[in-house]
1. Matching task: 31 is the computed value of relative contact order in percent (Cα under 8 Å, 6 or more apart). Pick the structure from 1, 2, 3.
2. Which one of 1, 2, 3 has distance in nm of label points 7 Å out along Cα→Cβ at positions 19 and 123, as calculated from the coordinates, equal to 3.0?
Structure 1
Amino acid sequence: MNYYPAFLDLEGKKAVVVGGGRVAERKVLTLLRAGAEVTVVSPALTERLQKEKEAKRIRQVPRSYRQGDLDGSFLVIAATDSPEVNKKVAGDAPGLLNVVDVPSECNFIAPSVVQRGPLVFAISTGGTSPALAKTVRKEIEKAYGPVFAGYLAFVKSLRVRAMREIPDKRKREQFLKGLASEDIVGALRTKGLDDVKQTVLKKFLKLTGGKQ
């Protein structure tokens, strides 16, 4: 099966995770970061999930799965250690469904992800080799370190200023394109964020007449 790559907007949407173990924990934390409203159906929770419940970041249905638990859900993840339960969840799911480690039961699969602020890499082998996806993820993590998150935060604010303070459209487009050049990427890796920010700001000030 070939999958269509997409990034989902889960802000405020109901996501149900069936299972309360370590695998379910990883899925829940990812859903929370995406802004989903998460319900966990499980008689027991990991220590971390219990803390999320106590902080009212997730809701727990403290029992085994029953038909009807998925009502109103936008996305469902079956993450129990019981193939029978996971299959039942798959049959009841009304929309987007992921059954952990069983691609044939899914209508979407969760990629291996590297995130550096708003920069997101999603790696998938279509369920063929999760181990290879993990290896590639580690390579990307090394190539694109946390410095890129800081740089993108800087670019976000500078872009707003550029749109306002560089009236010449051609010069503005050239400047913004330069913020993502191979030279910049290389300098971030070798010289660090502060050095790159200083270099970029000098160019910006030249275009804006030296205004801070």
Structure 2
Amino acid sequence: MWREILTEQSADWKVVARQLCSDHADMPVFYQKHMTHHMLAGIDLSWTKNLKHCFLVRDPFEVVNSYRDKMETITTEDIGIVRQWELYQDISSITQLQIPVIDAAQVLKNPEYMLQELCNHFEIDFESTMLQWPAGRRDSDGVWAPHWYQVVEQSTGFAPYRKREFELTDEQKEVAEASMNAYRKMLNQPIRFINDEPNSV
């Protein structure tokens, strides 16, 4: 979908960074989702200094298992976990803050607890309406929604966590294994919201 994406928005990272720091400045909360393959090495990340950050991580085997439904071939760069660890270190250094890390599996095991912890960290009022949403497409989903978001568009809340059985090829397993060290380092950061509630799923 690269033609549609480049037609939809600027490919100049300086323009994008300026928009991300100025657009919606009058809103009390303005959420940005960043993908590692958009944050190329060599980009000046100083524009991230005054933003509040959180890193969402996911088991590399889970990520590869999801990607294989959409991609004929998968690389370590595609799933982005190694790059995510690099960005975590860079942005931690720029902001001089301990940045929270949340694991996708933990969110699904107890979304209310995890979102409450995240809201507390960012001093945002938690609302139970955060746990549900209407089905369908949203204007904020972006031009890539038809390719990536079919399951999300059908959902109305967080799906229960279920441990998956993986049937990956040797090449796919190698990609996941090559990302495990970075994934573990992310999980070992000081601020982790772990679902340790006694009645958790």
Structure 3
Amino acid sequence: MTKKQRALEIIQRLKAEYPDADCTLEYDQAWKLLVSVRLAAQCTDARVNVVVEKLYEQFPDVCSLADAPVEEIERLVHPCGLGKSKARDISACMKMLRDEFDGKVPDDFDTLLKLPGVGRKSANLIMGDVFGKPAIVTDTHCIRLTNRMGLVDGIKEPAKVEKALWKIIPPEEGNSFCHRLVEHGRAVCTARTKPYCEKCCLKDICKQIL
């Protein structure tokens, strides 16, 4: 079985196992997903979803958050950890959206990368979830599981994993595939406990088991 054949089979099985997998960060506007994904670094999505409620109560749009004192943003996002750097990035990002993009999140990958605090993972998430464009989000689940499954070979750097996956994952499947990897990584192919290989829907094709 080639990597591409294995990838296509894994995609189909995970679709059946997690048909409703989606982003677990809650948002109703694109700029809010930008904020949440920055806060999610080294923090759980569940905690981020709680923290942003108070943030948006005080600063309900791009302009008000751009005008907010960085110290006040830091106070509100402190429970997510790394409050100082996250607040600084969020403030600078909102200012750039306000001043250069009329308050709207750009739908171009390279332009997204120019926003403060936005890396390839965040830009791919925005492209896929907000704009419905091809995307591969190489978060910790994606990197760990694709290595275990044999889709990539001992690659840990996110950008290199992304590049390798683009070669074997159909573009239209990438975004939802990555969301399903998150679900599978939380439920079965766990990191903090021994993976539940015996009940895994991929156990007969996973390279880690074979």
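Every number in this text was worked out from the coordinates using simple rules, so none of it is lab data. A quick note: this is a predicted structure, and the numbers were derived from the prediction, not measured. Cβ atoms are built from the backbone, for glycine too; each structure is taken alone.
1. It traces back to 2.
2. 2
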